[in-house]
Structure 1
Amino acid sequence: MTYNAVRSESPRSRSMKAVALTAAVSMLLLGAGTATASAAPPPDTAIGQDSGAALKARPSSTPLTNLSHLNFLLDTVPLIAVEGHTTYEIDAQPTAQAPWTYADKKADGSYGRVGGGSLDPATGHWSQGAYNADDVARTAVVYLRHWQQTGDETSREHAVQTLRSLTYLQTATGPNAGNVVLWQQADGTLTPSARPVELPDPSDSAESYWVARTVWALGEGFAAFQDTDPEFAAFLQDRLHLSLDSLERQSLGTYGTYDVADGVNVPAWLIAGGADASAEAALGLAAYVTAAPDDDSARTALAQLTEGVAEMSAGSATEWPFGAIMPWNKSQTLWHAWGGLAPAAVATASTVLGRSDLLGAAVKDSAQFTPQLLAAGGPDNAWSPTPGEAQIAYGVDSRVQGLVATAAAANSPGLLDLAAVTAGWFFGANPNGAPAYNPATGTAIDGIEQDGRINPNSGAESTIHALMTMLTLDANPTLKAQALGINETVSTVGLSVVEAEAGTIAGSGSVVTPPSSWTGEANLSGGAYVRLAAGDSLSIPVPATDQPRTVFPIVNQSEADSGATTWSSATSTLGSTSNGGAGAQGITDAPGRLTPLSLERTLPGSDTAVVGVAGGAASVDALLIQPLISTITVTGSAGESTVYVSAANETSVRTVVVPRGYKLSQQAFDATGKPVTSADKKAPKTGAVTVAAGGFTVAKLVRK
């Protein structure tokens, strides 16, 4: 799945799992079906100096949250009389507010509001719509949080109006009651069936991501208005229960049952099959249950959803995907950051419900997976299963929210250091090197490619999630100061990929390039793989390094057993991987499984080739190589700091150069983000960094 930062995530890409993540997803993410009224400008090569200057000139006490651009995206929406669709005080107020989906940056630096798909000039309708329920819901959350945090009455009114707009999109009667229409035109016309077709179609015929996000907004809305406007809060409560009733008829009605996905039991009660969607609903339910603790049905739904989300936790510090909460029950090897709020949701729910058993999944995702994600090049938007996607505000904010929520729930302060490094992405610590958010305007770019190219547009989703991070930073002054002190990524040393097709084949094996890299569950790295028969060998060159490495051969396993491939290097026998035995296909969209597999022993740093000898038919995609100690080095006004991330089974020591006039300050954290208090005492000499097994250490160069 190749992401191109032409646009922020389009709403139909959020239903991608329902339509099967085929190669068409690449077209959706590239912007197919999202043509604008006028051609969008090409991606800039630099974000611009205006946002950097704004950050430098901004006192640390000045709020980072600026709602100006989000306010610009808002428009007045007529509420047309349609059967099954109504909202709060519709007769007295026949209009509401909703944000335009996209905003294209013009040559003069201003922005033009744009809908989804192509525009019909005769009707003024977009092939999808001007507004969508996903962005309306999340916009409401931003205004609610801003009002609650600052007391701003304008934000309170915007929250009311966007919640009224959202509940109008919710189907209130009939067999689809509680589901939600995704798209709406600027003149108020609903678009139940967009072009191209999205699933579910019509969009309110089944549960969806937009139902989940509606629950999120309604839950936070009830909590905010419960005391100040009980009548409106009661309306939001009724509508929340309307969607919960719908979920009970659908996914939650299967609570406690499991589907099979490539031989693995996965929870069958996740909303639209997603831990991602379920987590966003859970955030709203957590806020609601905190405000209405005696609502047993909501409490039960919160517990059930977060139990399902937590069960999607996978891997460990030494096993792919390194503790991540996987987002989709139909794939064991596609992690993505769309809706990546799963750790935030289970951490928050663990506190609200008094369920410490939920917290482990959030801790593993935050303290083990997220550091590996950052060291692999930053907060990429997907691993499928190899790193290498673009980076967008949605994914960055999701990491920040998860780290902050888990730090609080687990009393793990080390996660706040990771949150500061992650949030630094908005201030310049990203592949482009310039700020991705401008506090003077409230704009946020729509994405950064791996090579640093950016999309200068500032659509609703990017704006929303940038503002969520800014609200979090404004609410946490110490974290804010840390994050603002980081504006450059000096280097990352982490997971790397070596393609199998770069190797030398002995025997009858060959390189295979299929028509699409998408298998139905994951992507072939580089778009090709090596097919081996029994007795064939494959020698893959790898660079030498200064430390041992863990090697994960990525194998497209067949369902049936097919022997094993034995892996070795010049000086070590590394282990073996199964060519088949992926397990029953079950609910997945393709038989077999493209997955990184663990080996028993590490690859010595001096060895420069990994050799596999097939004992049966094998499909080898690539090698995923993990240093035992990965690093992320950042700098800025706070000075240079490095995060050392361990994939080792024992404490490690790394020697660093300390420039004249500086001293080394360090704090080690274990695999849960809790301090290892004896770290400094264990350091054998000045310039040595001690890293706890499976944990991480934050080391800073401080002037004497």
Structure 2
Amino acid sequence: MSLIPSRHRGPALAPWLLSCCLGSLHSPSAQAETPSPDSAVILPPVVVTAPLMQTPLRTQIDPRAAQQPQPANDGASVLKALPGMGVIRKGGIDGDPVFRGMAASRLNILVDGEQILGGCGMRMDPPTAYVFPDAFNRVTLIKGPQTVRHGPGGSAGTVLFEREPVRFTSPGTAFDAAVGAGSFGRWDAFTDARAGTSQAHVQVQATQAESGDQRDGHGQTVHSSYRRHSLDTTLGWTPDEHTRVSLRASESRASAAYADRSMDGSRFDRSHLGLSLDRRALSPLVQRVEAQAYVNAVDHVMDNFSLRTPPANPAQRMASNPDRQTSGGRLAVTLRPDDRHLLVLGLDQQSHVHTVRNSGMGGELASPYEARPRLEDARFDNLGAYGELTRALDDARRLVAGLRHDAWSAQDKRLSLSSGMASLGANPTAGQRRSQGLWSGFLRHERDWGEHTEAHIGLGHTERAPDYWELISKESANSTSAFASTRPEKTTQLDLGMVHRGGDWEAFASAYLSQVQDFILVQSQVSKPAGMGSRSTTIARNVDARTWGAEAGLQHAFAPQWTWRSSLAWAHGRNLGDGRPLGQIPPLEARLALGWDDGRWSTGGLLRLVGSQHRYAINQGNIVGQDLGATGGFAVASLHASWRWRQTVTASVGVDNLFDKAYAEFINRAGTALAGYDTTTRVNEPGRNWWLKLRIALD
């Protein structure tokens, strides 16, 4: 696959954004750079176990640090360490992240400021499937609809995967590398090499990861092997300390086996090209100008024969090849009219084109997908404009407000519909277009209570357009197409948060209450007429819903070199339309961690406690998964140790699920019948798992 396919539409807004901004490169610098609201210093632990919030709104972690349970292998597994975050397991990799019971486009995922989406209509490849954790310097979770700067939607929150900008003050080089190994044949490797001068630099990052099938606590093998690698090259120009222009090209390749479905992902190819500009301190008024343009291509293949025992009948060997092309751009200007106000104004734009081709009659051997034409099934466009204002009321109080408008449109390009191998006939919404204006906004009051405590209360509202999986991949209750009937989702949420840092104690607490109008509910196993009988399908429909919950954490350095950490996450949801529990809401979860660290050696343990869940809605949930029934509670213990040599070498070792417990998460996918594997109600978590990670950093 070429880096930029010739059939791909170029970004409509991005070239104009960059041409408008490049002229500002040589504007005189009038004052020192003002720190960005997104910037923060991270002091990474040797092993991440129960991270605390850095501010009442944000939690940050270092994705390169070893993590327990086991060091992360994709973007979703990094996020699982955060209180309130879970992962819908499908196999060994590529699970969907879930925050407070909300998944998919309710949780915005941005990679270096770009929103990327996968190609699979069955969510084999969520955005985090294309994230290689070691390639990033920080991961930030922003809770709730409390920002309008990072794209549309994001009613549950926003996740930012970010790389630290590179700039050399004099000619030099830097190198960061890590290798890891673990049970089930796991092997990871990462390198980050940088070289440059004060004027220009080059950065090359490469990752490699693979694993065999995992085994659960019963010793049963789970169909979950994977292989993935990536290469990322960045050329940077830094003519002065306030200016940065970067050109980045990325390629990644992967394959993954799945225990929850009849097909595996035999190919996950992503190509990316992006250009960005960051110019700071242009004048006392204009603090910062950011511009970005990018092209992203995802080429995915799923089949039922290459990574599992193929069907005995060659005619039943099938493959599907969905593809998504994304182009986009953004422009943001940070203004400081006076000492009390900071204003960020911005535009962002995205276009998505989705195509698919499948094996023909007689299966892959008789009619391979490569020989068939790609058929465009959907097209999406979004143009957003926003403003976000911070006003200092006094030295201790701040008022933050934001407003955003999105012009969203979609077109259904499908001529006919099918369910599995069965034809459903002509598409009743073929060629139809939808367009809508969507509003989002928030108002937040922040206060510093003395030197050690910060708190906030905020009210946010966001309108989320239905995504590809809700419009194109699903039916409606009364039609074979959900394209015309699925209404945008409108969320209004109250958020409260507090962080305390003082002496030997650190603590945080956050709570939320959310009212959702036209919540897009996905329901499986719905019976519809078919000829003289019936068929089972999955539909999308709108209901009203309410959710509420909280997260809290506490850390205490109770003795020299000893620290105790804990966190608690609780979520609750109600389907008001059906008068029953809202699907895919996780049970109560607590983490208790104890650690000893003398600056060179460290050791510790983690106890994860998960309650039972008896509030469920069978076959109801979201585009990723639906409830399967009740689950019991469980406890999982893990241990780790590490050694540091100066600031250069860190070695970490650990064992997860120390007592080899057999268990599965409540939010999960159902296990499917596979030749040579045991069928389970849910996809089980790994059993006892040993791991080792060695990291070397040379600056």
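Values quoted throughout were computed directly from the atomic coordinates according to the rules given, and no laboratory measurement underlies them. Keep in mind it's a predicted model, so treat the numbers as computed, not measured. Cβ atoms are built from the backbone, for glycine too; each structure is taken alone.
Given a computed value of 17.0 for mean count of other Cβ atoms within 10 Å over residues 357-364, which structure among 1, 2 does it belong to? Among 1, 2, the structure yielding 17.0 for mean count of other Cβ atoms within 10 Å over residues 357-364 is 2. Computing P(r) over Cα pairs in 5 Å bins from 0, in percent, for residues 93-212 alone gives 2, 12, 19, 20, 20, 15, 8, 4, 1, 0 for which of 1, 2? Going through each structure in turn, the value belongs to 1.
When distance in nm of label points 7 Å out along Cα→Cβ at positions 85 and 645 is computed across structures 1, 2, the figure 4.4 traces back to 1. Consider the structures 1, 2: one of them gives 17.2 for Kirkwood radius over Cα pairs in Å, for residues 461-524 alone as calculated from the coordinates. Say which. The read-out comes from structure 1.
FRET efficiency 1/(1 + (r/R0)^6) of positions 205 and 613 (r between Cβ atoms, R0 = 41 Å, to 0.05) computed as 0.55: which structure among 1, 2? Derived from 2, not from the others.
Identify the structure, out of 1, 2, from whose coordinates P(r) over Cα pairs in 5 Å bins from 0, in percent, for residues 69-164 alone was calculated to give 3, 14, 28, 28, 20, 7, 1. The read-out was computed on structure 2. The value -500 for helix-only ellipticity at 222 nm (-39500 (n - 2.57) for each DSSP H run of 4 or more, over all residues; to 500) was derived from one model only; which of 1, 2 is it? The read-out comes from structure 2.
Could you figure out which one of 1, 2 the value 1.8 for distance in nm of label points 7 Å out along Cα→Cβ at positions 261 and 285 was computed from? For distance in nm of label points 7 Å out along Cα→Cβ at positions 261 and 285, the value 1.8 is produced by structure 1.
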